[in-house]
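Structures incoming, each one as C-alpha cells.
Throughout, read-outs are computed from the coordinates displayed, never taken from laboratory work. Keep in mind the model is a prediction, meaning the values are calculated, not measured.
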Structure I
Amino acid sequence: MKKVMLKTTLSLAVALASTQIFASGFAINEQSISGMGTGFAGRSSSADDASTIFGNPAGMSRLKREQVTGGAALLDAHTDISHASSSPNSGSNDGDMVPFIAVPMGYYVKPIDDHWAFGIGMYAPFGLVTDYENGFAGRYFGSKSEVKIVTLQPTVSYAFNDKVSIGFGPTINRIDGTLESNLSITQAAPDGKVKIKGDDTALGYNIGVLVQATDSTRVGLTYHSKVKYKLEGDTKVNYNVLAAVGQNPSQKYDASLDLTTPESVDFSLTHQLDDKWTLYAGSTWTRWSRLKEITVENKGVPGILNGQFGTITEEQNWHDTWAHAIGASYQLNKEWVLRTGLSFDQAPTNNVDRSPRIPTGDRKIFSLGAGWSPTDDLTIDLAYSYLREESVKVNNSNNRGQTYNAKYENWANGFGVGATYRF
C-alpha cells in the first residue's frame, strides 16, 4: 500500500509527468512565445517584450512604451513503451498518456518615468495532465493525474542609468490537483481506487539584474526563489476488501504534505552582431536536490489501517541540474524577425526511483520562431519546438509483490502563438 499511495500523492505534490513539458523535472519553460523561438536562450538578457517579467524583471526598464503581451503554448507529447513486464502479468502499455494541452500566459508593463517601471504577469511555472488507458499495466504506480500551478507576479524595475537596471517581483503561487491510482492489497483481489485532491497558496519571489556591458552586448542574471507549500486535501479510498476488516469500502481521510519547489538561477547573454543578426546564449541551474524524500500524513486513519495509510515516506534522491541553450535571430526586414535555438536539459531523476508518473530523461530541444510586426504597435509571435528525450527505464515494486518494469521513449511537439500590443 505504501508504494501505491506515495506514487499518487507524490505526483499531486510536485506536478510531474515531464513527457508533456519542455523543461526538466516538473518545471515548465513556456512563459514566453518570443523566447520559445530561440529555445529560451537569452531568457534573462533579451527583454524583447512584457514577458521579461518572468525572464528577468529588470528587463522592464528596456520597454519604453506601455504594453501587453499574451499567448499560449500548445504541447503535443508522445510516448513509446517497450520491453514492459508486470506482476500481476496483465495490462496494456499504450503510452501517449498526455493529452493535447495549452499553457497560457499574460503580462502587462507600464513605464512610470526614466527610472521606474511597473508590471504584472500571470503564467504557469509547473503543470501536469496525464491519463493512462484503463487497464494500464503500471496502474498501481500511477494511472491519472491533473495538476495546475498558476503564478501571479506584480513587479517593479529600477534603472540606475542606461547601463544597469534591477527588478523584483513577489510571486503568489497556487497549486491545485486531483490524482487517481489503482489499488490492490492482494493479487487475487479486484482493483480499488485511490483519489487524492489537494491545494495550497504560497509566496516566493523573482529578482534580476540587467547590464548593458557594451553597445552590442547585454548580460542578465535572474534568481527564481524556492516556494514552500503545505498541501491540504483529502485521500479517498474505494476498495471492497475494506469491508472484510469491518470498514466501509469507501473511506476519506484528511491528507497533508510539505513540499518545497526548488530555486533556480538563469544567466544569459545577448549579443547584436549587426543590424540583422543577434546571438543568444544562456544556462540555468536548478536545485532539484531539495527533493530527497516525500512524507505524506493521512489523519483519522483507524488503527487497523494506520500502517497502510498513516505516515508514508519514500526516498526520491533527485540531483541538481543544468540546462544550456544557444540561439539566434535574423531581422529579415522591418516587419519580420526569424528565430532559432537549440537547448540541452538534464533530468533530475535517477534509474532507481523513476516511476510511470516521472518517466523522464535528458532531453534535446530544437526550436524555430518568427515575429511579425505589421505596425509599430503590434507584434505577433509564432514558435515551434521539437523535443526528444533519451530512452529511460522504469523499475517499480511494492511490498505486495506488484511490479512494473518498462522502457520509455518520449518526444513532443510544441506550438506557440502570442501577441504584443504597445499603447
Structure II
Amino acid sequence: MSNPPKVFISYSHDNSSHKSWVKELATYLRDNGIDAILDQWDLALGSDLAKFMEHGLSKSERVLIVSTDNYIEKADSGKGGVGYEKMIATAELLAEQDTNKFIPVVRNVKGHKKLPVFLGSRLYIDLSDANDSEDERIELLKEIHKARESKPPIGINPFAEPVDTKEEALVDEEHKTEKPSLNVDSTVFFADRFSSAFPGVRGVQWFTTQSDIKMRLGKLLEEPLDFNNASPIWWWRDGNLHIHSFKSTDDGLFLMDWDEYKITKIAAVNEGDYYQKFVYVETDKMESTGLYPDIEDRIAHWIEQHGYCSEEYGLYKGETKVNRAEYDDNAAVIDGELVELGGDVELRVRYLIPYNFVIAANGSPINNNSFDRKLKELLNAMLRDGESIDFLSREVLKLPKKQRYR
C-alpha cells in the first residue's frame, strides 16, 4: 500500500485574503488524499524557518509554487523566504533539468509574465479567480496522484512483414508492464465486480455481519484495482479518491489505502441501470490513539466543520504508533531511544465518530462536481438523523449519465 503523495506549498504572503485562499487549497488537497505541507499549519513561533523550507522542498514528491505578481517580484529579486526557496529550487532544477517536481499554480497575475524566471516556460495551471473551478482542481489532483489517462499503446504496422512468433514473444517480454490495461469502461468494470460481490441483489440490500461485510467488500475490491491506464473504483464523501487497496486486518478492522475502518454495515444499491450501481458503507467510531491532547475539543470542532472527525498517525513496524509530526519527520523517540523510521512506517487515518461514504465507478454519475455538496449533506443526515438510504438512491438516479467512464 502506498502512502499519500507529499506536496510542499511555496507561496508569498501577499495579504490575508491570499493566505486564506492558499490554506483553503491545501485543505482541499488533504481532503483528497494528498499530504499538503503548509507553513500555516506546520510552523510555530520559534520554529527554524530555513530548515522548514529546505526540508519541505527537498523531501516532498511535488512542490506547488503559487505564482502571483508579488511572488514573481520576490523570486526574481531573491528577496525574503520566496527568494530563499527559489535558491533551493533552482539548485534542484539545475541538477535535474527534466524534473516535473515543481507545479506552477498561477493566481491572479496581472502582468504578461506569469511565472518567475527560474521556472522558465514550464506548463502551469491557472487557478485565478475567474478560472478556479472544480474541473481545474480535479486536473491538479490527477497530476499529483499520477492518475492521468495514459496514451494508448502502439499497434501493429498493417504493412509490416509477419515476424516469427518467438520473436514476438521476446518483444512482448521486453515491453510488458507491471499493471494490466483496463479495456472496458469503469462503469462496466464496477458493474461486473458488483454482480460478483452481490449476486442477485436488486433494489437495496443491507449486510450487517462481519463475515458478510468481509466477503462482499473483499470481492468488490479485490486485486487488481490499479491499471496502467485507469483507476476504475473510487470512493466519495465530501471529496473523491480512487481506491488502491483494501484488506481486513487481524484486529477485525478494514484498511482501505491508509484509512482504518470499523465497518458495521454496508448496503448494495442496484435500483437503476448498470452505471448507477453503488455501495454505501457505514462505520462505528474508533478510540483515539492517545497521541494528541485536547481530543474532545478537537472532535467537537471537526463535527461542527465537517460532520465527522479523523485522526492521523504513523504506524511503525505494524505495532508502534507515532504522531503525525513524527511521521513527517521520519523519526521518533520509541522506548526512550531516537529511531529513524525509514520505510517501516505507514500513514494511518482513523475516524473518532461514526463515518460513512459511498463506493462506485469512476464514471458513475456520482462523480459530478455539482453533486459533491448535496452528497455530503445526505451522508451527514444519514449519520445524524438516521435518514433512509432511499433518499440517497433517489438523488443518484436523478444525476445525468457521464459521457466517459475511464
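A few comments on the model shown:
- For 68, 20, 19 (Cα extents along the principal axes in Å, for residues 37-132 alone, calculated) the corresponding structure among I, II: I
- Which of I, II yields -1500 [helix-only ellipticity at 222 nm (-39500 (n - 2.57) for each DSSP H run of 4 or more, over all residues; to 500), calculated]: I
- Parent structure of the calculated result 27, 51, 19, 2, given that P(r) over Cα pairs in 20 Å bins from 0, in percent is the read-out and I, II the choices: I
- Here the criterion is relative contact order in percent (Cα under 8 Å, 6 or more apart), and among I, II the highest value is seen for I.
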